[in-house]
Structure I
């Protein structure tokens with residue numbers, strides 16, 4: 001259960017618990033010893049007072065034994081300790097008593113006894129008649145309430161309990177302060193590492209305490225780990241940069257021999273007949289697929305390496321119209337519907353934007369059954385140019401929704417007809433042009449709808465839209 005609480009509170013709680021146990025044992029021992037001493041002192045004081053009173057007490061009785069004189073006065077003697085004093089004669093008849101004296105029982109002998117709620121000291125005192133002749137003795141009972149003793153013991157126990165609880169509270173507060181102070185370097189390390197996790201900046205450093213302790217060793221270890229991660233990240237980044245440059249260069253260099261191979265295969269497929277011609281045409285189709293794959297890899301590698309081609313003003317509506325016209329020959333029973341604004345200028349690479357529109361339309365043709373309607377629209381919305389390709393086919397499977405723009409992801413109905421790079425290229429080009437692509441809910445509730453958003457050319461942005469953007 002303690003593991004659910006912070007270390008600071010665990011340390012403070014354990015410190016308070018140990019303090020409570022130690023103080024409880026101490027209070028128990030001290031309380032028992034003090035109680036015994038108080039009871040002993042009470043009995044001693046009772047006996048001493050009774051002895052002193054019996055030594056100073058003068059009792060005279062007249063000849064007829066009808067009157068007894070006591071000096072000093074019993075009421076005055078009893079007032080000092082709120083006591084009860086009685087003098088008993090033969091037959092234990094009360095001869096004299098202090099005012100409001102309690103019944104202290106029948107004396108049996110000298111000494112101490114407990115009668116009800118009183119502790120009683122009994123003494124034998126001689127009895128004289130006028131003239132000084134001793135004629136016998138009487139019993140002197142001196143009693144004090146046990147409630148006085150219990151009240152004193154109760155006060156002692158209360159202060160001991162208050163001391164235990166107060167000491168425990170002080171230990172809890174002090175332990176919490178010390179634990180907070182001791183855990184501050186850990187809190188600083190936590191804050192520093194959380195900031196590093198937020199910024200993802202391995203160049204940041206964690207604070208190392210000056211003390212030579214376990215916390216300083218942990219901080220030093222974390223700092224060394226960050227340095228190692230920074231070095232590893234730099235090496236990985238350099239390696240990835242070299243790999244991207246290599247892929248981009250290799251893809252670029254492959255285009256020239258592929259062009260030559262394609263030209264020769266096209267020539268052979270035209271002049272050869274029979275099995276040789278079929279083989280040449282099969283090789284031509286494979287080479288054409290390889291050329292598309294190399295072109296896709298070159299585009300992605302160029303985007304990864306941060307290489308930018310020359311950009312110009314491009315009419316996105318015209319690009320979409322050209323891509324749709326290019327696909328008309330393979331559209332089959334699919335129906336194209338174009339909804340294009342007059343002119344939607346953007347600043348970018350025309351070939352790359354053409355690839356975006358072409359890939360989205362090819363994707364709609366490849367993954368929908370014959371007779372499906374494919375609608376392509378290019379519109380302006382404020383400061384953005386919007387290219388949307390929507391179909392009323394089966395839509396994107398739920399298990400691909402989150403991965404549809406990843407590389408080499410293919411749908412179940414692809415059949416190996418694509419490289420799985422089409423939508424990844426769309427995403428790379430859109431983001432490279434300062435825009436984005438998303439899989440949006442279809443307007444009619446069925447099918448799939450891909451929306452590409454690109455910045456509209458600054459000169460084509462309406463004044464009111466620009467004002468709203470600045471606001």
Structure II
């Protein structure tokens with residue numbers, strides 16, 4: 001710990017929590033706000049159907065790849081400084097993405113946004129701990145507010161994306177971040193504490209670089225989907241080599257970005273694997289449901305965003321009001337397996353979409369079932385991953401599980417996009433072929449969810465009592 005940390009007066013801590021929750025809200029919103037804008041961006045910037053997923057992937061690969069580095073820098077440089085730098089980087093990326101006139105510049109902007117989010121997210125959590133860590137009762141309330149900000153951001157992103165795209169233009173889904181970033185930059189010095197937790201520690205930049213480049217190469221190789229091309233296998237081989245180098249670096253460094261010893265904690269590996277596969281199943285469903293609504297059913301941007309509000313509202317209710325109580329009663333393994341199987345049932349329903357389908361039959365029932373499954377599985381796996389680690393490594397565990405979900409989302413979307421394209425999802429204007437491709441995407445995501453449930457069943461140690469212990473100790 002640093003020898004000096006200046007905290008704001010007690011009366012300002014709850015205002016500061018609002019700023020911290022806003023940070024979580026925005027970094028999650030930026031993953032969902034682009035969903036309904038994708039078709040217009042595709043036409044304006046020249047994305048092919050199979051490469052359109054990179055508007056999402058460019059953000060989450062950099063976000064996930066740099067999260068551990070962002071947490072380490074928060075400890076060394078100071079959480080407030082990294083928090084402010086992150087907002088500045090996010091604003092710059094948003095400006096680049098909004099001004100882009102071609103696909104390459106758009107992806108650069110999205111990557112810069114992801115880098116900003118990777119600095120904001122862990123530093124915000126560190127600030128929360130600095131403000132409320134000394135009072136367990138207040139800390140629980142602070143975590144509840146912070147936790148609710150994530151599903152709220154996802155919900156708002158879907159709705160705002162449709163509203164902005166319909167009544168302004170798609171660049172404004174990025175420009176909206178800029179005034180928010182300015183407010184955060186101005187408010188942070190007055191509301192948040194200063195000081196570094198480990199000012200003399202070193203930064204594992206080589207580890208961060210190999211992890212981010214390796215993950216990016218893996219997603220790029222999978223999303224290309226050209227398995228007959230030598231270049232695809234070269235890229236995938238490079239990804240394996242880079243990720244292998246990352247593991248080797250972590251094993252040998254005195255102060256690694258991710259100490260491998262942390263995975264000795266019971267259920268940490270199982271919970272992280274479940275989060276990876278949960279992201280790999282859920283995000284492709286959300287991505288292709290957006291495309292089905294607009295490219296097959298003919299919804300414009302705002303109705304498309306509104307059509308997904310019931311699903312996202314149910315996720316928010318489930319994560320805040322339902323899942324924690326059931327987790328405390330039934331434990332991580334039961335909740336994770338049940339949630340993933342319910343998610344797979346929703347995806348199975350969605351796989352029967354029709355070219356002349358309707359929202360009420362083809363979309364709403366399946367999306368609500370899938371949303372319920374997502375909300376039941378997400379909280380137990382997240383809380384188990386964080387609580388399984390020793391208290392002094394709680395921040396690292398949080399960074400690892402968040403990284404796993406983001407990278408699982410990117411890799412899952414890349415793989416499902418490649419499969420969907422082979423089934424017809426790249427044939428714009430052909431409703432039948434598009435529907436076949438999107439249906440294949442839902443089937444593939446459902447298979448991932450079933451596989452994740454099977455793995456959770458055999459990898460979690462947890463009887464129901466373990467869920468009670470984790471929930472009580474979190």
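Every read-out reported here was derived from the displayed coordinates using simple, explicitly stated rules and does not represent laboratory data. These numbers were taken from a predicted model, which means no experiment stands behind them. Cβ atoms are built from the backbone, for glycine too; each structure is taken alone.
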Next item on the list: Check the numbers for distance in nm of label points 7 Å out along Cα→Cβ at positions 58 and 354 across I, II and tell me which is largest.
Entry: I
Notebook entry, point to check: Here relative contact order in percent (Cα under 8 Å, 6 or more apart) has been calculated and equals 22, so which of I, II was it run on?
Noted result: II
Margin query: I have 12.0 for distance in nm of label points 7 Å out along Cα→Cβ at positions 50 and 362, calculated from one of the structures I, II. Which structure is it?
Written below: I
Check: If mean count of other Cβ atoms within 10 Å over residues 114-121 comes out at 28.8 when worked out from the coordinates, which of I, II was used?
Finding: II
Item checked: Test item: Cα extents along the principal axes in Å calculated as 65, 50, 47, pick one of I, II -> II
Next item on the list: Taking -19000 as the value of helix-only ellipticity at 222 nm (-39500 (n - 2.57) for each DSSP H run of 4 or more, over all residues; to 500) derived from one of the structures shown (I, II), identify that structure.
Entry: I
Note to self: I have 3.8 for distance in nm of label points 7 Å out along Cα→Cβ at positions 194 and 282, calculated from one of the structures I, II. Which structure is it?
What the structure shows: II
